[in-house]
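So, here's a batch of structures to check.
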Structure I
Amino acid sequence: MDPFLTLLHSFSSSLSESELSDLKFLCQDKIGKRKLESVRSGRELFSLLLEQRAIAGDSVGFLQTMLRAIKREDLMVRLEQFVEGGELNAADQPDVNEKRLQKAAIEVICENVGRDWKMLMRSLGFPEVKMDRIVAAYPFNLHEQLIQSLREWQKWKGKDAKVADLIKALRGCSMNLVADRVEQKLLQMNTETK
């Protein structure tokens, strides 16, 4: 399945009627008026833009302009993440067991780390610019900012993303209680699998 089409499909399902109407207005120079009048969903609009070659997986400038115009920062961040990272190659991803451990560790971290999440991300070496983009995309949702930052850290590090790094960073930020909880969770998971 084409990752760009998957991304467009998810964008389509998150658009309101007024946003779709605004996007149709912005596309008047790319798509004829008669075709635009028949468009009833984001998916239909994106299909027409793909046909006109106004957007493509390797040409997202017009799509970025449209998302900026309708002030959908969250979708712009997801598009930028797609452009920067694309789809990770299987060789760049951690093994299945490490992914399972990371998922459990991230759950514990998200439940227990609050406003100090940026300090944790800095300790992991995560770029400040990426944190700022995530904050802009989720301005009033601290929990989502942390989750998205950790997911981006996983993508950024690829197969080098290790739970041990998360624990070390937690301890380096004096978040020892959270680090202990992560270690307890991992220990519990290991005893369950035996």
Structure II
Amino acid sequence: MFNEEYIKAKISISMPEHRLRHSLGVAETAEKLAWRFGADPQKARLAGMLHDVARDFDDSEMLRRAKEAKLQVSEYGFAMPLLLHGPVGAVMVRDEFGITDPEILNAIALHTVGSEYMSQLDKVLFVADKIEPNRRHGAVQEIRRQAETDLDAALLSCFDESIRYALKIGCLLHPSSVKARNAILAARVSA
């Protein structure tokens, strides 16, 4: 489906070493989660490798690229341009790597704030980004345990952790994250 060595070589040129290490960790973790929870392992691995291709742009570059790609930028994107690295990255993956699979591109686009309508691949990438082996945040061990058996529980914990962090540093809560969290809770209650 894709030439992993070519992609590694290409991203290693543009990514700092720590970001490359993180991206490869996400790829490995996403592939394992995909096998466990019924997503496509190759797509998960590819999305993991490429999910942060736009992560290291500064705010002005992120906004410039979003405008150039004709992405709709909400007030949250203007207030926190870093959140745009998912959608901007998806455009880059399409344009610079020639990957047109909508599932892969959507997973990359959603990995920053989520959505109330997340596919299994979207969920896998979102969780893998938060629990890959190089992560050390406070709740990571508990989320890793949840990801052994219940992807939605792990995803819910990821959103909870992100929301707690946003509150702690006093930044805006992205409504997509709140809607995604609520959708998971509603599905769990009705199950």
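Only the coordinates and a few stated rules stand behind these numbers; no lab work does. Predicted model only: the values in this text are computed from it and were never measured. Cβ atoms are built from the backbone, for glycine too; each structure is taken alone.
Of the structures labelled I, II, which one yields 0.65 when FRET efficiency 1/(1 + (r/R0)^6) of positions 8 and 112 (r between Cβ atoms, R0 = 25 Å, to 0.05) is computed from its coordinates? Of the options listed, only II reproduces it. Quick one: Rg and Dmax of the Cα atoms in Å, for residues 72-167 alone came out at 13.0, 36 when computed from one of I, II, so which one is it? Only one of I, II returns 13.0, 36 for Rg and Dmax of the Cα atoms in Å, for residues 72-167 alone, namely I.
Here distance in nm of label points 7 Å out along Cα→Cβ at positions 96 and 160 was calculated and came to 2.7; which of the structures I, II was it taken from? Derived from the structure labelled I. Which structure, out of I, II, was Kirkwood radius over Cα pairs in Å derived from, given a value of 18.8? Matching structure: I.
Distance in nm of label points 7 Å out along Cα→Cβ at positions 32 and 152 computed as 2.4: which structure among I, II? Computing distance in nm of label points 7 Å out along Cα→Cβ at positions 32 and 152 on every structure in I, II gives 2.4 only for II.
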